[in-house]
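Visitor: Dropping the structures in below, format is structure tokens.
Any read-out appearing in this document is the output of simple, stated calculations on the displayed coordinates, not a laboratory observation. Because the structure is a prediction, the values reported are computed rather than measured. Cβ atoms are built from the backbone, for glycine too; each structure is taken alone.
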Structure I
Amino acid sequence: MVDSDWGAQMAAAQSGNAAVYRRLLNEISHWLRRYYVRRLPPAMVDDTIQDALLAVHEKRHTYDPSRPFGPWLAAIARHKWIDQLRVLKAAPIEALTVDIAVTDHEEAVTSASSLERLLGELKPAQSEVIRLVKLQGLSIQEAAKRTGQSESLVKVNIHRGLGRLTAIVQRQAGAR
């Protein structure tokens, strides 16, 4: 907290300096965000900051420039925090049932395992660019930078790797 600067800014704002007041409110909002992020659920932070800024605006005439600004601001922030805690306490609590549905992940785990096994049968350069481009969603250019391959080579490795994967899968399907 930059108490002396903010106190001078508030005094200027009380004298009618709108530009200084806007800058002060902007700086205060950053401090309030740090204050509330550690104390409230994320969904409540923005609303509480707005409530506190509104309270600062409505109570700005009560600030005494001969006194420190920090405790004055901290008192407002604390009161708004307590108001939000009261809201949390008053919120209805939803009872959890004993039967919580859990989706079956067997198919996803099996698919991921099969894919890793198949990619393991490719040349390392091919499997790496297929993972980057086809699975992680990187562009050809990003994959080229990350692997040190040229963009053309990345395209060739993807094409050849996918062709080899197709052949492997077809061979395994024919063996069954």
Structure II
Amino acid sequence: MSPRPEERILDVGCGTEGLAGFGQAADITGLDAVERPDYPGRRFVRGDARALPFEPGSFDVAYSNSLVEHLDPSDRPRFAAEVRRVAGRYWVQTPNRYFPVEPHVLLPGFQFLPEGAQRRLWRLGMPRTSYERIELLSAAELRELFPDAVILRERFAGLTKSLIAAGPAELVNASR
């Protein structure tokens, strides 16, 4: 994405630190559904990723790391439209549905089990939270949400671990 220092970045689903936690000098606004009083970025806004509380084009870059898989599949098109509405460029990362280990619980094949089995096995994995329905995306599903993007693949041991929609394609240097 190569953001310049003067560009405004929106971190959608920032969590406790998000992109700002990397010590960036960039102008980062964090947005999360949960209040984050200690957020280290320039600004924090509590809000809904499906209805971003910003004017069109308010940001140069919208960044979202591992959020879209937490949204109900019926809400994902609204999220994708909102990301494109508020920023000129975007970077949306999500774990790959077809990577053998589900990254939220660190259990092999967990993402392919029916919900009842997932509920029963949840506590055997890594989360220390109550069960949350998470539906990972495939590259085709991410492409459908962001048809104007370059789909990048982050690999581990030769397998695609996560997927990134970077776009719009004409504004992204995909050779990096």
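Visitor: Figure out for me which of the structures I, II the number 0.15 belongs to, where FRET efficiency 1/(1 + (r/R0)^6) of positions 38 and 134 (r between Cβ atoms, R0 = 30 Å, to 0.05) was derived from the coordinates.
Guide: Corresponding structure: I.
Visitor: Still on this structure, please answer the following. Of the structures labelled I, II, which one yields 0.15 when FRET efficiency 1/(1 + (r/R0)^6) of positions 70 and 142 (r between Cβ atoms, R0 = 35 Å, to 0.05) is computed from its coordinates?
Guide: On the way: I: 0.15; II: 1.00.
Going through each structure in turn, the value belongs to I.
Visitor: Continuing with this model, one more query. The value 1, 7, 11, 11, 7, 5, 4, 5, 6, 9, 9, 9, 7, 4, 2, 1, 0, 0 for P(r) over Cα pairs in 5 Å bins from 0, in percent was derived from one model only; which of I, II is it?
Guide: I
Visitor: Work out which structure the value -23500 belongs to, where helix-only ellipticity at 222 nm (-39500 (n - 2.57) for each DSSP H run of 4 or more, over all residues; to 500) was derived from one of I, II.
Guide: Checking each candidate, the match is I.
Visitor: Taking FRET efficiency 1/(1 + (r/R0)^6) of positions 118 and 150 (r between Cβ atoms, R0 = 35 Å, to 0.05) for each of I, II, which is largest?
Guide: For this comparison of FRET efficiency 1/(1 + (r/R0)^6) of positions 118 and 150 (r between Cβ atoms, R0 = 35 Å, to 0.05), the top structure is I.
Visitor: By the measure FRET efficiency 1/(1 + (r/R0)^6) of positions 78 and 166 (r between Cβ atoms, R0 = 25 Å, to 0.05), tell me the structure among I, II with the highest figure.
Guide: Looking at the calculated values, the largest one is II.
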